[in-house]
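Presented below are the structures under discussion, each in the form of structure tokens.
FYI, it's all coordinate maths here, none of it is from the lab. Note that the structure is a prediction, hence the values are computed from the model and not measured. Cβ atoms are built from the backbone, for glycine too; each structure is taken alone.
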Structure 1
Amino acid sequence: MLAATASGALAFSLAGCFGGSDDEEHESAGEIDPEDIERGGVFTVGVPNEIEAPNPLSASTAQTIDLLGLVYQPGLAIDPEGFEIRPWAFSDWDATGSGDGMEIYASINTDLEWTDGESFTTDDAIFTYEYYVDQQPGRFLSAIEPIESVSEADNEFDVQISLSEPVGAWESDLLGLPLLPEHLWSEVENYAEYDGDPVGLGPGEITSNDSGAVEISFDRETSFSRYDWIEDHDQLIAQGPFLDGVRFDVYESESSLQRAFLDGEIDAIYDESFDPNQAEAIESQDGLGLVSGHADGYRSVTLNTRNAPFDDQAFRQALRMALDETRWAEEFSRGYAVPGSFVIVPAYEQLRPETAADEGIQHAPTEEPAPATQALWYRETEDGDLDIEEIRAFLESGDVIDGSEGSYAGFEYPGSLTDFGETGQSEANYEYEFDDVQSELLEEHDSALELYVDGQTIEELNDGPITVLNYPAESRPRVAEFTQRYIDDLRQLGIPAEEEVVTASVMADRVYLDAEFDIHPRSWSNTSSRGVSTLYDLFHSDNAHGNGGDGSFASNASGYGLGESGLDEEIDSIRAESDEETRNALIQEAAERLYLESPTLVAGYGPAEWPVRNEGYNGFVSNITGVGSSNLWVQSLNVHQE
């Protein structure tokens, strides 16, 4: 499951977007005349792990969803260079509403055809929304929940969607859903069982699909790249796609994927699989380079707030102070990532709490972060090790950083950026002290003292040590080692933490179906540039299981909002707010409060670099979010042979 698809970026300089030693000049896509482009060629992208069945309603991995973005298309798109809503399958749209409900109207682009040659009609659009409401696919539950009815409009528009309540970001959340052909999907009684050929409105058609590769052919022109807004765009080329197709080759591990790229077997690496350790090898090899972009997601560690003492903000803040975000950015990401704080990525400046205080936003490790964003950063000694004494003193004091300025664990916190008020707690829920070690696990790791919670050890409180799920080192080496180092720091602190190595699929089941974990690492991508679905999907109690799952997917893994702390009312207000400026201010406040309440500990943003073969290919679009992942649909309309 991903947060709702939406991309945005900042208009940074294009200088330095490509590495490599071939000394070629590469134009930005917007500087290229489409009449000068010779069409043809198949561009091959390497992706990690297996690609799921190409079903747009049941797909859950980022690479599968991004691949399907070349076939299935939304009603409206979001400009990859900014955040404006743009026409796509819908040519015009509007909405009216009040506190009791809302009416959304849309007109279809009558020039479009499905990839099997059938015309796109109003009936297809109406069917799509009715099918979503009937089937309730997990990926889109938050968007479709308010829909009461769908019908043909009785005014100048084609489609009318009636909602039971106002939805502020209706353009992206509702009209941004992928559209389905009625003549195929009307016979599908269970959306998860659709096994026919993918048929969409996009330029691509899947022409081969086996366990090791998927090829999408571009054998027709598309109206999408002929919109006026693309014709006038600074970065995009009109009249694409220019390739014959895009091929996705699947590799079992990140290391085999990197080797295939360096050996010339593939033309690009899915950008979320970029290993910064390979940057030097890429930049030193003729014909290879890195297309720079911005992260549309974050690397994090999530805590299960259903379990004691994770239900206490003071304890969660102490765990955050033991998470070394600089280690992730500099050591594990080689300076290609930005240290983390908020669940809103730096590229979405209008949603970041720093904007409320006119503070600068850190876009690179070398830039200075706003002091308030460092409130919970890693506490380290002069030698760079974990400052155990400061964090222990913080826990024993009973303090909580609630937004008020003060000195906490050796850091002078200037107070809230957004003046949101106070967090859910102003003092610790438990009494913490450090005393003699009882845990065998801590004895084995030479811990000097052990944490006691209201007089009990963690193992007495929870019938065992804290369980930290982790990936196998061979599948995700950087994340696995980073998580192991975090476990070591927790043990030094006096917290018995036990590693449990599981596969990605087992971890997903434990976390999102069963809610059986204490701590787990996670990476979210393709988060919303509107921010609404990111907050609702990941931090509203509507999307959280209680103790133990019920076999259904719940994206709020932490269970935040089920206990004393939560932002349900605030998130409900954000979802209903139609004024963008007001909504952004509310999101800024919620993002800052989430940071301090810490159900999810954000380690960093990125890397966002797309390794490509820039000898023989041109037209890469740089400085956009998800440069070679969630925005692969953009690249596929622009990349061409030189």
Structure 2
Amino acid sequence: MPETAKLLHLTLEERRERFLASTSGTRPRVTVCAGTGCMANGSMRIYERFREVLAARGIRAAVALESEDGDYQMVETGCQGFCQMGPLVSLRPQGIMYVKVRPADVEEIVDTSIVGGGHVERLLYTLPDTGEPVRDMARIPFYERQHRLMLALCGNIDVHDLDEYVFHGGYFQARRAACEMTDTGICGEILASGLKGRGGGGFPTGRKWELTRVNAADAKYIVCNGDEGDPGAFMDRCVMEGNPHAVIEGMMIAAMGVNATYGYVYVRMEYPLAVKRLKYAIAAAREAGILGGDVFGSGKSFDVEVKEGAGAFVCGEETALMASIEGRRGMPSLKPPYPAEAGLFGKPTVINNVETLATVPIVLRMGAAKYAEMGTADARGTKTFALTGHVANTGLIEVPFGTTLREIVADIGGGVTNDDGTLCGCDFKAVQIGGPSGGCLTREHLDLPLDYVSLQGVGAMVGSGGLVVMNRGTCMVQISRFFMQFTQNESCGKCVVCREGTRQMLAFLDDIIEGRGTLDTLALLEDLARAVKVGSLCGLGKTAPNPVLSSLRYFREEYLAHVVRKRCPAGACTALLTFRIIPEKCRSCSVCARNCPAEAISGKKGVPYTIDPEKCVKCGVCEQKCKFNAVVKG
């Protein structure tokens, strides 16, 4: 490495040695998950309670932000993934993970585990089939069956400690790219790895970089798209919160590959914690001489700033995103020209999402050939998914491409649940993958390998990585309406096809759910969906009909039941419900009649009660109050 790399700053080797020699690298740790989910559930109160109890026991607690010395290191991490079990607390070197911790549990944890050397069994994760408590995080099936590569440090390192990121190999690949590799070499390595964009488009990352590299200009830009807006998706947010330096390093490598000098991280304002930690990480890297002029003594310059967006879903589309950064209204524009030719401020620009950029340092560290061994021929490497819905273990997961839906739902997710969270065996109905731009996967797709080509073949897409699991009690027409309502609200209104088409599709779905739909309604809905898909200007409009088209493809009988028989098979559409009392089960107790707000139930002692369908407002109170299961809906 050139001698000038040292300048006035510590080298990466010196930072690594400093961390290793410090008590930060060697002393025991209390790790508290400080991702948004756990923080919303009180994890920072737990963090402060640990400091109080440790102090009361005469145990000094060190905090990275305060540069304290101490016997124990108190660490705030990003999301550890197992959201269903948060707040999470881990102890090192004991190797214990505690789940669903509350501030009231802290004193017992300190006395039992830190002072006494034992463990609090009631706070350990227990295997659902055997009830066996599990101390070690790695043995919990949720973690054991993943391949946490990009998420390896997320949830494990102190988000405020630059030296710890460097200790784990951070910024070494950025230095290599700046000082040892050529721009063509960097682009070629990324292309050879097979890394594709993780934001939904699946375009080869190396090819995108090369198209930008060959365009000469007096300025080029790197843009990180952190405008994650899909319902049920939180992958990018967790990476920005838990390992922001990986995103910065990925941007630096991209900059060296295309000869860019400036970068923007575009983050929606609904992610205040991600914004805060990114800004802190950027400032720390700049202060360390990693960002700025003469990067690693290479003579090259690169700096980054955070740009907050107002939260418009359409700003996830690259041309709308660039317009927003430039201070204009975030609306899509026609392509070509593509960003590689004329992007931000009219200059060649690379736009990648958070996950893609955070994966780039891993690719260089492993080498393209080794990285390409994971996944499938179509999709190399791993992919993060936000697993939510009717599944036992919700959270952030990472698996190699090619993993089946069955493995994700049954093995990692722990199985399908009822609405109350209890396991319901094999009562799986569908998964919505890719959010409002994606489609449905059904029972027949449980063993389908998840990658770009296989999903496209069944009318779905990887998308950004949202996975919403649904049980048999889910109405697919209502799910379609939910996503259509979202995309209609988020349409920028620039093109008529999207603006009016999504509005009319939503109206058709309302008609079907509320009992006004006919076979003509269904035919018009399908025709309109295909027209919006073809005629819209940007990706939002082109993919908006996907949930409707895929649910029509796999659940047409459910739509037909709504429009022909005026019945919701899932019993979820209130307007199509009918309540009746089974005479053989009715005990004439009058509880249902006394609680009916519409006075629609009549009867007398010794005679089964009846419901007047003309008066019934379908509130369901009678069904809830009946102790004999005599009231049924259908």
Structure 3
Amino acid sequence: MIFLRNVRLSFGARVLFGGIDWTITERSRIGLVGDNGTGKTTLLRAILGQVELDEGAVDIAGRRDRAVGYLPQDLVELDALPLMDFIKDRTAMGDLERSIRLCEEEISRQATPSAAILEQYENLLTVFRNRGGYGFEARTRQVLRGLGFREGDFGKACSDFSGGWKMRILLSVILLSDPAVMLLDEPTNHLDTESMEWLEGYLGNYPGTLITVSHDRTFLDRMVNQIVELADGKISVFKGGYTFYLAERERRREILEQERLRREGEIRRTWEFVERFRYKATKARQVQSRIKRLERLEVLEDPGAARAVTIRFPEAPRSGREVLTVRDLSKSYGPLEVFRDLRFSVTRGDRVALVGVNGSGKSTLTRILSGDEDPSSGIVELGLNVQIGFFSQESAENLDYERTAWEEVRDAGSRGTDQERRNLLGAFLFSGDDIHKPIRVLSGGEKSRLALLKLILQDTNLLILDEPTNHLDLKTKDLFQDALLQYAGSVIIVSHDRFFLDRMVNRVLEIRDGRLHEYAGNYSYFIEKRALEQAGESEGTGPLAGGTREPPPKEVRRLAAEERNRLSRARTSLKKEFSEVEGRIGTLEADKTAREEMLCDPAVLRNGDRARLLHGELRCIRTDLEKLYERWSDLGQRIEALEATSPASGPADGGPRNP
């Protein structure tokens, strides 16, 4: 059990925790969420005992016996020890092995070993056995492989790994330590999708208490059964995964809105009674009673007052049907071959995910496609009127470091008012005086967000995006992803956000062992088909995509039929939603017309309350209509794209497609 009692913490005038009371039961699996800057990381560190609180206390029952594993969000420096030795030292297995060796040496020196040394030796062996010491190295290799390390990495010095791989090493130490409590701050930040899926499988069998901060919606939905939201210095608990939390939070907001409107109506009616009968002696007692009631009635804050700003890409100029064609593309760095003979094409409206394990060449390919790097061989051809927008982690280097964030955004693109640009800066977590800071003093994450914001303001019809959401919180990530779903151009994206890829893409290109494997579907479809391929390989039927052996004709027909059925189901679902949206638009347009006609009535205009109510309803209707029009347009484009897709245009099993 973990107890937080009246936890308070402030930094100057800013209140981070305003008296948090929270009991965390054993084996809880909690996702800690909240906007950037609300104090999620600080709260984890407070539980760990690394933060001095203004008031209150954090108590872990039986703390001495309760090991806590903590994965920080910030990059760490590691000792220059070989990887396996470092893990043994950090898990205390190294100290135990050294103690056993010292005992053995002492026993060998004594002609007749003493009872004390023999008892000590036996106790050490018992502890070693109980901690799984005899299988520890095999288990360590299993964990390291699951997190993406290769056999040749096991003897490499930890200090020689890059920052992301150092975080994986630290994560492996925590997993192998098997602590009673795990505090994981953004554990998926430096993992590829395969490593994330392995980690989810591993944590699924973890018997202790898990508290994690994550911007990965799929990870939260799979790993936790409780969401705790930190906002305004207080916590709110939601018993369910992240999807449940979103729905429940909206339900609570609607209840608060209904209560606010009811309260405002009660206050208004009470004031009307007081004003009407204030000077009437026979009503004096009732008037005083209502005045006292007014003193007790607080005006509730509008729960929708701080609605998020909407992000939109400019209308994409129309490109030719063939947007990009790749033929026999290869890339090597000296003797290191990254990939070879890649062949694929992108047509107008395609939304393509580029996936593969870390180091497979995804980022290299995006740089080649964007023209920022030359291939070793092969060609990349752009179609008619193609205008590329490219984002990578190096995009921040293209900013003018002598300018301010506001100056950089003000002069980017050709659309939008100054206020709209300020709203966008706010949506991307630049607020107040932050927008006037010189770019050179911004953090790496802030520079990346600014570079992404500049991209949104540009006129493009082909976006090539390499991990665009790495430095966005969940709210901003959702805003950006919604904008990308409405984008009318073509997209090639590298992302570890599986939930987004499922919503976004209609094709997946995987770079595996230097070759390209194509799958006509979203990310879930890719995972399912790849699992079938791997199962087929293990049964000796041969690889299904990009391999040297073709699947049997019966399997090809089965997969083609599956693909046709999948496309048919997708079309039916989209058309049903399209029809529902059209019906809703018709209803709202009729409501809008009716209210506009009412507002033309002089009798209605003379009734101030009635007129204000109608104006408010009209604003809500217009907002809803705008969203529905956008959804209607997006659904129409997706239906058109699906109807233009034929399973016969490429192998249904995901084999390479020729341009």
inquiry  = With distance in nm of label points 7 Å out along Cα→Cβ at positions 95 and 119 coming out at 0.9, pick the structure among 1, 2, 3 it was computed from.
reply    = 2
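If distance in nm of label points 7 Å out along Cα→Cβ at positions 39 and 615 comes out at 5.4 when worked out from the coordinates, which of 1, 2, 3 was used?
Details: 1: 2.9; 2: 5.4; 3: 4.0.
Only one of 1, 2, 3 returns 5.4 for distance in nm of label points 7 Å out along Cα→Cβ at positions 39 and 615, namely 2.
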message = Once percent of Cα pairs over 35 Å apart is calculated for all of 1, 2, 3, which comes out largest?
response = 3
note = Re helix-only ellipticity at 222 nm (-39500 (n - 2.57) for each DSSP H run of 4 or more, over all residues; to 500): value -15000 computed from one entry in 1, 2, 3; matching entry is structure 3
